[in-house]
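Chemist: So, here's a batch of structures to check.
Here, each number is a calculation from the coordinates, and none is a lab measurement. Everything quoted here is computed from the prediction, not taken from an experiment. Cβ atoms are built from the backbone, for glycine too; each structure is taken alone.
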Structure P
Amino acid sequence: MASSSEIRAVLFDYGGVLAEEGFFNGLRRLGREQGLSNADELPRIGLDVVYETGYVTGRGSEAAFWEQMRRRTGLRGGDAELRWPILEGFVLRPGMLALVRELREAGYRVGLLSDQTDWLDRLDERDHFYQAFDDLFISYRLGMGKRDEVLFDQVAQTLGLPPAAILFIDDNPGNVERARRHGWQAIRFTNEESLRGQLAELLGLSPHPNSIE
C-alpha cells in the first residue's frame, strides 16, 4: 500500500460498495418469483449478457439486453417490469456516502468508477449521489468497462495523477486485481467497518463514522 502522502484520489464502485448490489439480487429475485429453475444462475448470465449486448458500455440498448435475457433464461415480462426489481435493489448506504464526503472534506479527490448502464442516471435522479463526487467514470459513458484493462490507464490520465496516487475500492476481486496490475492502490470491499479500519491505517481517517448527513 502507498503512504497517505502518496494517495490523492479515492475512487468507489457503486453496486456492492456505495449501494447494495441491485443487479445480481434483482435478477435472482425475478427468477425466484417467476419460479425459474435456473434462478440462481441469472446473476451470472445477466453479467455476461449486459456485456455481450454492449448495454453496459453504451454500445447497445436496454431492449436488446432484456430480449437476450428472456431468450436465454425464460424470464417473462416487459422491460420496465423486469427493470423495477433491479433498481429497487440498489439501496444507497448512508455510511458510505458519509465516508465519501469525509474524504472530500479532508482534501482527497473522490470519484465513482462503476460498470453501470444508464440505469445509474435514474438512480441518481432518485437518490442524488452524483453531487458528492468530483469525478464520474461510468462504463456506459466511457464505452468500456473494468474488464478492459486500458480503462485504468485512461482514468489515471484523465485524473492527471500517477497510478500509485489513486486508491480504488471495489467488492469484485477481479477488478481489484486489475487495478493493482496497473499500479493503483486497491482495497476489496467487504463491509463498512472493515473499510474504515483500513482507511484509518492508510489515510489516518477516523475509524468511526462521523455525523455528516
Structure Q
Amino acid sequence: MKQLLTPDVTQQIKEVLKMMENPIQVILFTKPDCDTCQPTLQLLEEVSILNDKITFVERSLTDDKAEADAYGVSYAPTFVILDQNGNFKNFRFNGIPAGHEINSLITALIDSSSTKPFFDEKTLKRLEKVDKDINIKVFVTLSCPHCPGAVSNAFRLAMTNPNITADAFEAQTFNELSMKYNVSSVPKIIINDQYEFLGNQPIDAFLAEIEKVK
C-alpha cells in the first residue's frame, strides 16, 4: 500500500514528535460503510509508529459501542486520545486529519502527552470559573491554513477544564452536519449550539462566548 506521508513529511513529523513528554493512546473508531475510515486508519498508523510514546488502536463504532459511548463518539472516523493514566482528554477529531489538519493531529498528540499548562494565569483563572457543561464544535476543511489553530485552542480548553468537551469536524466528510450548522466559511466555531464565530480567534474570543452560556 502506498504511503500517504512523503518521506520528507514523515521525517519532519518524527522530529516534531520528539517534543512529546509522556505516553499516550490514540483510539480510532471506524465503521464498514465509511469512505474515509481506511485512509484515516492508514494515516494514524503511519504517524503513530514515528514515536514509541504513541500506542494506536482501532475500534468499531458498532461492535465497541460501550467504549465509543464512554468517549462521546457518535461518528466515524473519529479519534480520541487518552493520557498516560488512561484519562480521556475530552476532545474528539471527527474526520481525516490530512492536509492542513495534520497540524491539528500533531499538536493534539504533543499536547496530550504534556503536563504543563497551556494558558497564562489570567486565562486559567477565567477557565476555572466555567462550571457549566460546554461543548465546542470546530468545523474545518483540509485546505484551510487557519483551521488548525482554532482546533488546538478548542482542544486545549477541553484538556484544561473537565466541564468542556471539544469536537473538530472535517466539513466535507460530515456534509449533513455542515449544512445543519450553516457552515459556509471555516473555521466555524459553535459553543453549545447557541453561540458561534468564525476564524482562528484568540483564546479570549472563545472564553467570551463560553461565558455567555447561562
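Chemist: With Kirkwood radius over Cα pairs in Å, for residues 49-160 alone as the yardstick, tell me which of P, Q scores highest.
Modeler: P
Chemist: Can you spot which of P, Q the value -14000 was calculated from, given it is helix-only ellipticity at 222 nm (-39500 (n - 2.57) for each DSSP H run of 4 or more, over all residues; to 500)?
Modeler: P
Chemist: Consider the structures P, Q: one of them gives 27 for relative contact order in percent (Cα under 8 Å, 6 or more apart) as calculated from the coordinates. Say which.
Modeler: P
Chemist: A further question on this structure: Could you figure out which one of P, Q the value 25, 20, 17 for semi-axes √(5λ) of the Cα gyration tensor in Å was computed from?
Modeler: Matching structure: Q.
Chemist: Here's a follow-up. Here distance in nm of label points 7 Å out along Cα→Cβ at positions 113 and 169 has been calculated and equals 3.1, so which of P, Q was it run on?
Modeler: Q
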